[in-house]
1. From which structure (1, 2, 3) was Cα Rg over 2.2 N^0.38 Å, for residues 58-153 alone calculated, if the value obtained is 1.51?
2. Comparing volume of the Cα convex hull per residue in Å³ across structures 1, 2, 3, which is largest?
Structure 1
Amino acid sequence: MKETRICVIGLGYVGLPLARLFSTKYPTVGFDMNQRRVDALMSGHDSTLEVGDNLLKDAIDNHGFKCTADIEEIRDCNFYIVAVPTPVDADNNPDLRPLYGASTTVGKVISKGDVVVYESTVYPGVTEDECIPVVESVSGLKLNVDFYAGYSPERINPGDKLHTVEHIKKVTSGSTPEIGEYVNEVYASVIEAGTHLAPSIKVAEAAKVIENSQRDINIAFVNELSKIFNKMGIDTLDVLEAAGTKWNFLPFRPGLVGGHCIGVDPYYLAQCAKRYGYNPEIILAGRRMNDGMGEHVALQTIKLMLKKGIQVLGSEILILGFTFKENCPDVRNTKVIDIYRTLAEYNLKITVYDPWANPAIVEREYGIPVVNEVPANKFDALIAAVAHKEFQGLDIRNLLKDKHVVFDVKGTLDRSLIEGRL
């Protein structure tokens, strides 16, 4: 086998950490169509904060790592890794356009004997039935004759500085048994947690898509419990704490389910099931429950305000946090927007404070303002939506009027300060 020269296509939350890691062992180039993103990375800063500046600069200065938007600069690679987003459209149908685009890019540069590995989350069959035909059409080459393929699902956890890419076990697969072994060997050389070679690409695809679907369903279950116990006047977290004393009780908590994985992947699995004539009841029921939690939080807050005699129309509400999870700047598919939009229907004055979110990105993607500094005015209600570390030492009393309501989505605030929580 010739020297492995790696190209990672897509330098977002998944691609950049992987490319940086591979650069410590192999000649590695990162490709992204966004020239501004490339320029920022080559200057030594990752706006997603997944790769620290020191690590990035070390990769560039000491390991020859390079990012580019020029397709000619990846033509000499022979191990292509596709790590582009796989979103859903407005109707929650899988949107494979980023994958088609990346496959077209690969088709333009791939040569005989090369390997292309997909990391993007998909339903079983997408790699071989959707992506590879694009590569074949553009390149004029034939799978398993002229080039080879693999699938190794990403397991990046944005904002998690403990479970980084090298510390998460990696599933691998290949289009032939021999290529599977080769793909596994390449990943195993940098993944400290080890690898698991799946028997086929479809098995690897299925394994990934059920990981997040399983979490989605479990969270949906406790979200439903929180609605039931709220009507009964029982604290859900007290119930979960008591039930958690049993050794095999799963420690899921209620909350908003957003982001690019858990809130999206179940739709890919559901779409696949429908193609085979099966209507997935539990998967879609879980999605409906979790997709409605933002609205639920907003309506519960309004209800608590009315109970306290607080004038709703024209009142001022502060939402703490906008990103889809704590200590992370990622605002993709954040469910906090559902809280905001529901509240906006009541003609309230809404302020969103998030020290992690980029206001320009939020304005562009969602059309609402976000502030990065603690507001100076007082509020009638506060919704703690995201548990950023900056909020832990925040004296929320100073942000509230004498008569107020506090709703704690994450269950992290002092109980004496809150009127409601999930």
Structure 2
Amino acid sequence: MGNDRSDPAKLKRSIGLVGMVFYGVGTIVGGGIYALLGKMIGAVGVFTPLSLMIAGAVALVSALSFAEMSRRFPASEGEVAYVDAAFGWRRLSQLVGTLVILTGVVSAATLCAATGGFLLDITGVPALGMIVLTAVVLTAIAAWGVSQSVAAVALVTILEVGTLVVIILLSADSLTAVPRLLGQMTGQWDQLEGAALMTTAFLAFYAFVGFEDMVNMAEEVRDVERTLPLAILISVAITFVLYLGVAAVALNLEDREALAQSNTPMALLLPPDHTAGITIGVISILAGLNGALVQIVMAARVLYGMARKGMAPGRLGAVSTATRTPLFATLMVGATVLLLAVSFPLVGLAQATSFIILGVFALVNLSLVVLRRREGGIPWLPGIAAAGCVAMLTLRLAAL
């Protein structure tokens, strides 16, 4: 890979396995599970763990494909390189890159706007001012350096994951009720609506999304061919176990309707205390900021990688000699995030990105199918992953 320090055109390889796992868990957990758990329980009740398992299975098989692709093509443009290697169709590769950047930018803008509104309730400062401040500060951190960005993500990840662990540990006796919950599932099986289960699994899937952002850090990871695939799988496994544990605790709560109606359902899982809501609210804000920072970093790396391949203006492929980050790409992403956050209602766009992400996943899995077939292998696992993505998309569209 060469000596990064002697070549100012190279990104800095400074992230190890632990850093990447923190980065991965941080971007997967994000703010998703904090807001979505109550909605899932409200939709399918005791079958929430089953929805999580379906979503987790779809995410895991795709994560295996991303892990293998990251080993084969350790490039910051990630999905663009994978599709380009498999199909060799430049326009398709550019489209994939554009879609990946779009999901990152819109997600970051949505999180910035939501955080600005939440901070308005706490500080009284106009939401517009808080949105601008949020976007500017996050862009500055992303431009400052990848080590600083990963450190910020790791710090918030400790708070996010720590809160989930505390909830599970404080309610450890709830885990002994798992056999009872299984009995309830069996007894209510004939009442389960397949459409509701798949709709909830579709919703739950986005509590697992985020591992794909890890591949865009490939040019900044030490021993990338070993570290990155391992970090992806560890991150998904940690998240899956945490989600199932918290779901078991939540289902043991007598007033499940309160969980479904609450904007901060996790606060109901902590011991009764007037500070619980504030604590979860603050951590939810930090989780949102964490997610937005990861999306800005990811989108800038894809834009940088596309520029290096001649698929975007060359200036966006330049790396700052001072920060060792793709400065122009980061500033462009940050400016776009800011513009969207202050200009548009993004709920509909954010929902549309969910469909786009599944489409990108399907293409990445199909790319691995093509590459394995080309090598004479049997691509059954990526084939299953691609079929799972398409099936989830189809079932969700049918439910609309």
Structure 3
Amino acid sequence: MYIALNIQTDFEINSLTDLPKLKILMENLNMRINKSQLARELNVDRRTIEKYLNGFTPKKTKNKTSKFDKFYGVISLLLSKESKQVFYYKRVLWQYLKDNHGLDCAASSFRRYIQSKPEFQSYFSEGKRTNPTPSSIRYETPPGEQAQLDWKENLRYETKDGEIVYINVAVLLLSFSRFRTFYMSISKSQSVLFSFLTEAFEAIGGVPKKIMTDNMATIMDDARTKHFKGKVNKRFAQFAEDFGFKVHPCIAGRPRTKGKIESPMKYLDEIYAYQGKLSLEELHKYVQQLGERINNSYHQGTGKIPILALKREKNLLLPLPRQQIRDSYRINHTLVKVNSSNMVSYKSNQYSVPAEYRGKTVGLQAYDDQLFIYYNTELIVQHKISHQKINYKEEHYKDELSRALPYYPDIDELAKKNLEAIGDVYKNE
């Protein structure tokens, strides 16, 4: 059998990747390859020619190691459903990794990394608000002119001991410098607000001429509306007069009027990143450190560093009222020692605390007709201020009695009878 083949023998070599095809062709033609000539024409080493002829195929992309790769496991754990910690924004996760795991990069680089990982990006995409943001007119105020006041309210927090507490953080922000002071509290009472503002004014070294606020009940008896100027309650009006500032409530339903403070309140969402990690005392310290970090950071909107801008604003604030006036609004924190009967003394009357605090030093704060007893920053008991000499919480007395009489058959009944007798003996005439 005779077969005629029309074989194309013209072959152009343009790159190293053409060499495997050349080898197959030359072997079929039983011809030798001039490797030295190919090396000269392609401007590479002869050994490189040999490597490609033997089938070497370069990878299309290089496997570059990312500096974020070593944090992959930590991020996966933090964003997992099993984690108690909550990260509302990528910036919060970035800050947490910086503070606790040694991450060293720009926030923008970290955001790009998260966006490149669908398993991480989905955590931040789920449930995102899509409501359009209403427009608002930007305005600035001169130094010393205005401060804005607000609360971050009812933050549910689980301590590292598993206790669930609801905390509130008051924020006062100077509009010019953007310098802010934070105060964490269990209560949002008017007495707490007075004490916070007094300490905030002392910290910044003066009083702004005007305080802008929403229609919180501790300030307004009647809310300001589009057609009604509102009514400031008497106690707060007196406080404002004593310190020399004017109260400027926002129109109800328009929080963006005080947008300088509304937007930065998001910083306080970092608290959720420490769910289950801190005691109340440690959380209090963290809130203060957060304020210091923000005050020492560059502000994107103004181009200023708040703590440096405060120096210029400080000189234009109103002077503080005399010490006697300031002290009248301050909640005093008195340290006392728990006696052998698990009681503390306040204004010659005694109040019970849990048995485990016997012999320890605790702090007392009295306001709103209530006595708050703290161990460090942990609120351990709250009593209504009374004129009776002896004031027991029933659970405290039962606990003490059960320790003294561990085998008594009915501690509850005995405690009830004894407390009634104590009440009769120490009842005021």
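1. Derived from the structure labelled 3.
2. 3
No value in this document is a laboratory result; all are computed from the given coordinates. Everything numeric here is computed off the predicted structure, so don't read it as measured data.
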